[in-house]
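Structures given as C-alpha cells follow.
Taken together, the values in this text are just the output of simple stated rules run on the coordinates, not laboratory data. It should be emphasised that the depicted structure is a prediction, and the values quoted were computed from it without experimental measurement. Cβ atoms are built from the backbone, for glycine too; each structure is taken alone.
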Structure 1
Amino acid sequence: MGKYFGTDGFRGEANVTLLPEHAYQVGRFLGWYFGKNLEQECRIIIGKDTRRSGYMLEYALAAGVTASGANAYLLHVTTTPSVSYITRSEWFNCGIMISASHNPFYDNGIKLINGRGEKMQQEVIDLVEAHLEGVGPEVPRATQEKIGRTIDFTEGRNRYMGYLISQAAYSLRGLKIGLDCANGSAWSIAPGIFNALGAETYVMNNRPDGANINRNCGSTHIEGLQKFVVEKELDVGFAYDGDADRCLAVDEQGNVINGDLILYIYGRYMKERGKLLNNTIVTTVMSNFGLYKALDEVGIGYVKTAVGDKYVYEEMLKHGHRIGGEQSGHVIFSKYANTGDGILTSLKLVQVMLDRKKKLSKLAEPVKIYPQVLKNIKVKDKAEAQNDPEVKAVVADIAAQLGDTGRILIRESGTEPLIRVMVEAEAQETCEKLVDQVIALIRARGYEA
C-alpha cells in the first residue's frame, strides 16, 4: 500500500485527508497517462455514490481530466460494478468511482478501474502516487481546442440495468423481496431491476440525503432488514453497502446469509450443473471453518487469499476460477463481472431458489458456522503493533491452545488505521475471551491511537 492508495483506492475523510486538490491531480494524471499515446480522444467514465462530498470530488476529477485533454463522462450516482461494466463494455480508457463503500458519510474515496473493468493495476497506481507527491514526469496542460469536455452519460446506468435484467433466468413474479439500499448507490437501481423482473419489492433506506449513507442500515447494519423480512413475511431480503459492490442476504426466517454461505449455495449449484470450473471456490483467510467443512462434504475444492476482493479476483483470473468472494458479501462471478456486484449476487441467489424450488434457509442449511468474534482496535502504526514480539508471542500461544478446534487471525485493515483481531472456536465465550486478551495487550503496549 502507498501513502494515498490502499487495497480499495484512495480513502479518507472528505476535505480533511482527501481533498478536491487530490482529486484534481488524480484526474490530471489519468487524463494525460491514458491519452498520451492515443490518436483519438481519451475517454474516462466517472461515477459516485450518494455522499455530499461526491459532488466536490466529481467535479474536481472532471476538471483534472479535461485539463489534460481527455473527456470526462459522468454517470452521476451509480454503483461501483456499473462503472466497471460500462468501462469495459463501452471501451472507455479507464473508470473512476467516488465512494468510501461501507464507511460513514464523512469519508469518501477514489477507486480506479482499468479499461477491462478491473481494479487498476498496481504499476499505474504507483505512478499516480508519485504524481501526488510531485515526483515523475511533468504533466502538460491541454490548450485551445485540445481541452477536454465533460459529458453527461446517465444513459450508461440504464445500459447496466438492462445487462443485469438480461442475466435473470426466470421471472420473479410472485416473489416478495426486501431490499435495503443503505441510502446509497443502489437506492433506485436495485428496485428498478427487481420491479422490471416482476418481483413484489419492499424497499427500505432508499432516501439518500448526502449524510445518511450506511447510517444504521445496509450490509453493515443488517439487523434492520432481518426484522423487516420477518414482519413483512418476505421470501428473501438483500442488503447492499454504500456503492453496492457487496450484498448480504436474509432468509425467510430472518437469518443472515453472509458471503461464505452465498459462496456455498451458488458454488454447489454450479457444481451440480457442471459449471464449476476447476471444481474450486476462491475464499479469503477470513472465511469460516464451517464453510470449508461443508465444501469438503460435497467434494468442492477451495483456495484462500489475503482479505480484499482485489486478491480474490487476481486468484480467479490467474487460474480461471469462476466464483470467489469474501465473508463480507463481496462475491465475484467472473463469467459476468470483473468485480463484486451486490445486485448481480442477489439475482444469482434468487435463481438458485427458483431453480431448486427451495427456500434460502434450506439451501444454506448444510453449513454449520463456527462462532466467530472480530474486533478492531485503532492504532498509531499498524505494522508496528502487529509485529510487536509480545503480541506475536500471545497470538502464537492462542493458536496452539485452539489447535484443530479453531483459529486466530490478526491483520491490518487495508483502508483504515485499524488492527483486526478474529478468533473462531467452538464456543462464543472462548472467542470473546481470546480476542479481548489480544486487544488488551495491544492497548497495554501503547499502540492504541
Structure 2
Amino acid sequence: MTSPPTSTPASQRLDTALAAITAAGDEGRRIFTRVYAHSARVAAQASERRAATGTALGPLDGRIVSIKDLFDVAGEATTAGSILLRDAPPAAQDALVISRLRAAGAVIIGKTNMTEFAFSGVGINPHYGTPGNALDPSRIPGGSSSGAGVSVARGMCEIAIGSDTGGSVRIPSALNGLVGFKPTQARVPRDGAFPLSYTLDTLGPLCHSVSDASAADSVLAGNPDEPLHARHVPGLRLGVPRGILFSQADDEVLTAFEQALSKLGGVGACLSDESLDDLLGQPFRLQERGTLVAAEAAWIHHQWVDSRPAEYDPIVLGRIRRGQTLDAASYVGIQQARAALLPALDARMAKLDALVLPTVPLLAPCIADVQEEDVFLRTNALLLRNPSVFNFFDLPALSLPLPRQNGLAVGLMLVGKRGADRELLALGAAVEALLVG
C-alpha cells in the first residue's frame, strides 16, 4: 500500500494514516506502541500554513513519519520494545534525530514496535505482540525495526525511522517490499537512541523510494537537502560477491536477484563476480566465540540481566548473557582485527561503484514456524548474515525492493564505498528507476 500523493494536504494524509491504524484494530496496536494523534494534527496544520505562505522547511515538511520505540521523546519513558523500561524515568528531551525531524516539519505520528532491545532480525516481540508482515500477516515482519517496516508498507505513515546494528532497517525493508538505508555510522548522531552496540549501531529510514530515503538522510544527518547527482546504470561497475553470502538462499530469492542482474547487464552495467570471502567471512570467523554486539549489550544491560531476568524475552536474555562470556582480551582482539580489515576491503572495492547482492537470503518465514528457539536462532542468523557484514565494515548500504516472488518481497542490497553515502543513494536512484520503475 503506497501513501497518498504528497500534493495532498498534510492533514488529509494524516487522517488517512490514522484511519489505517484504527482500521487495523489489534494489529495496529502491535505495529504502534504509541500514537500521537493530537500533536501530529497540530504539526500537520502548521505545515499547511507554511505551504500556503511558501515557507516550507524542506522535503520532509508535512511528511508523515513514524519513529522506532528506542528514540527518546521528551516527557515519556523510552521502552525499546521491553516491559522492563515501562516505569523508567521520562526522557528529559527528544533524541537529536527527533529534534531534527521536528525542525524539518515532519509530522511524527507515533512510535513503532520492535524486537526487545533491538536484539534480533526476526521481529518477534512477546511483550507487545508481533506485527504481521504487510504482505502476509502470518509471516514475520523482519526486525528489529518490525513495526517501522509494516507501518510504511501498510500506509500508516510515509517514512519510518529505525536503527540498524546488523540489518534492522534493511531486513524489514526487504521483507515488506520497501527501500531501507543504512548510513555510514558517523553520519547520523545516536544521542537519545537506546543502544544495542556502541560499535555498530546506525540510524536510518525505511520508505517507498530512494528519493524519500535521500530526504530523510539529509535531515537525520543535519545537512542541507541537496538533489542527488544524476547517475545512469550504463557503465556502473557493480561487483557480485558470490560465495558465503549467497549460500543457503531460497530459490525464489536467487531467481529474483539473477533477473535483476540480467536487467542491469542488459542496459550496460559492468557486472563482475568478486571473490571476497576471505574478507567478508572474517566477521564470522573473528566472532565465533562471541560477538561485539552481544558483549556490548551485556555491558549495557549488566544492571538488569541478573536482578530482573524474568522481565526479558528469554531468547533476548540468552543472547545478552552469551555476551558476558567474551573475555576482555578477545573483545579487544576483535576490535583491532576489525580496524585492520576496513581498509583492506576498501582497497578491494576501489575499482567498483558498489557491491550488489541479496539483502537477505530468505523469503519471510511464517511466524508459527520460528517459535522453537533453535529454529528461531537459525533463522535469525540467516536474516542477519548478509546485512551485518556491512555494519562490521561500516559501509553504507541500501536495500531496494525487487518484483514479488509468490506474493512475497525480495530485497536487493547495494553497498557503497566508505563515507560515500550520497553517491550510493544517487546510484540507488538509477538502479531503482530501472528495476522498480
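Which structure, out of 1, 2, was distance in nm of label points 7 Å out along Cα→Cβ at positions 223 and 423 calculated from, if the result is 1.2? Traced to structure 2. Could you tell me which structure in 1, 2 was used to calculate distance in nm of label points 7 Å out along Cα→Cβ at positions 143 and 167 as 4.7? Corresponding structure: 1. Which structure, out of 1, 2, was relative contact order in percent (Cα under 8 Å, 6 or more apart) derived from, given a value of 17? Working through the options, I get structure 2.
Figure out for me which of the structures 1, 2 the number 21.4 belongs to, where mean projected area of the Cα convex hull in nm² was derived from the coordinates. Write out the running numbers ahead of the final one.
Working: 1: 21.4; 2: 19.2.
Corresponding structure: 1.
For the structures shown (1, 2), mean count of other Cβ atoms within 10 Å over residues 343-350 is largest in 1.
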